[in-house]
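**Student:** Each structure below is given as C-alpha cells.
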Structure 1
C-alpha cells in the first residue's frame with residue numbers, strides 16, 4: 001500500500017494510488033533497464049512511483065521482499081542522473097546499520113544498469129575518520145546513514161554538505177515511530193529541513209500498517 005501524506009493538524013489521511021503506466025515518470029534508459037531486469041513493477045512500485053513523482057511526503061507500506069526499497073530509490077536515481085554533479089541530494093536513513101550496507105550493494109545493479117555515474121556513500125558509526133573526511137571533501141550524490149550519524153553531521157562541519165538535499169528516505173519507520181530514538185530522528189529531520197532552501201520530500205518505508213496514523217505522522221513531520 002502507498003499513501004501520499006499531507007501536513008495537517010489532525011490525523012494523516014491517504015488513499016491508494018493507481019497508475020495506468022507506473023514507469024511513465026522515468027527516462028527512457030531507466031525504463032529500459034527496469035523492463036529488461038524485471039517482469040514488471042510490484043504493487044509497492046506501481047503505486048509508489050506516481051506518488052513520489054507527484055511530490056509531497058509518501059509512505060510505502062509493504063512486507064519484506066516487495067520491492068519497496070527500489071520503489072523509494074529508483075525515481076530519485078533517475079532524477080539525479082538527468083542532472084548529475086550537483087552534490088548530495090538524496091539521503092537514506094535506516095536505524096539498522098547492517099541494512100545500510102545491504103542497500104548500498106543493492107544500488108549497484110540499477111546504477112550500473114542505467115550506466116549512471118552517480119556516487120553512493122555510506123556513513124555509520126563504523127565509518128573511519130579518513131572516510132568521513134573524504135565524504136566531507138567530495139560529498140556523494142546519495143548518502144546512506146543512520147539516525148545517530150545524521151545527528152552528528154548536523155552538529156558538525158558536515159552539515160554544509162546537506163544543504164542540497166531534496167529527498168529523504170526513512171526506512172524501517174515502524175521500528176522507530178513512537179520511540180525515544182524516533183523522537184531524536186524526527187528532531188534531526190526538522191533540523192535538516194531548517195538548513196534547506198525548501199523542506200525535503202520524505203519517503204517512509206514500513207513493513208507494517210499499524211499504528212498507521214502514528215507512522216504517517218512521523219513521516220510527514222506532524
Structure 2
C-alpha cells in the first residue's frame with residue numbers, strides 16, 4: 001500500500017463511505033463519515049481504497065495530538081479498515097508498513113485476529129484503550145431511569161420539567177441558524193476560546209452545522 005496515495009476527506013467522498021458503511025456498519029462511533037469529516041482538519045485524516053476496504057489514517061497524529069502506545073511519535077495512526085475482512089487487512093498493513101498503530105479496533109475484529117496464524121508470527125501486541133471506549137446504555141434504562149443508579153438523573157429531569165416548557169423539532173431551515181447561534185453562545189459562556197480542545201470541538205461543531213443537510 002502506498003501511503004502517499006491517500007487523499008483528504010471531502011464531501012464528495014460521502015458516497016464512497018456510504019457504500020462501505022451501509023454494507024459493513026461500524027461498531028465504533030468514530031467510524032462514521034460525519035464524524036470523520038467534521039474532525040478531518042484537526043486530525044488531518046487521509047483515506048484510500050485498498051483491497052476492497054477503506055483505509056483511514058493520519059500521518060502526524062502522534063506528533064500533534066495523540067499518544068503513541070509504543071512511544072514512537074513517528075508511527076502512523078490508523079483506524080480499523082472498513083470492509084468484509086478487516087482482520088486480514090490489518091495483518092497485511094503490518095506486513096507492508098513499518099511504524100504503525102491501529103486504534104479503536106472493535107472486540108469482534110480482535111477475536112478474529114487472534115485466530116489468524118499471521119497474528120503470532122508478526123508478534124503483534126494488543127492493549128485495552130479504556131479512555132476511548134464508547135458508552136453503551138440499554139434503551140429501557142434511558143427511558144425509565146430505574147433504581148438508585150439513576151436517581152440523580154431523575155431529579156434533573158423532573159427539575160427541567162417543572163421549570164421549562166419545551167417542544168421537539170427536527171433541525172432544518174431557520175433552526176440550523178439558531179442551533180449555530182446557541183453553540184456560539186455556549187462557547188462564550190464556557191470561555192472556550194481559552195481552551196484549545198474546546199476550540200477545536202467548536203470548529204468541528206460549526207462544520208457539522210454548516211454542512212448539516214449534506215451530512
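**Student:** Given structures 1, 2, which gives the highest value for FRET efficiency 1/(1 + (r/R0)^6) of positions 126 and 142 (r between Cβ atoms, R0 = 35 Å, to 0.05)?
**Tutor:** 1
**Student:** Separate question: Of the structures labelled 1, 2, which one yields 0.60 when FRET efficiency 1/(1 + (r/R0)^6) of positions 102 and 190 (r between Cβ atoms, R0 = 30 Å, to 0.05) is computed from its coordinates?
**Tutor:** The value was obtained from structure 1.
**Student:** Computing distance in nm of label points 7 Å out along Cα→Cβ at positions 78 and 110 for each of 1, 2, which one ends up highest?
**Tutor:** Max of distance in nm of label points 7 Å out along Cα→Cβ at positions 78 and 110: 2.
**Student:** With Cα Rg over 2.2 N^0.38 Å coming out at 1.21, pick the structure among 1, 2 it was computed from.
**Tutor:** Derived from 2, not from the others.
**Student:** Which structure, out of 1, 2, was relative contact order in percent (Cα under 8 Å, 6 or more apart) derived from, given a value of 16?
**Tutor:** Structure of origin is 2.
Values in this text are rule-based calculations from the coordinates and carry no lab data. Treat the numbers as computed from the prediction; the structure is a model and nothing was measured. Cβ atoms are built from the backbone, for glycine too; each structure is taken alone.
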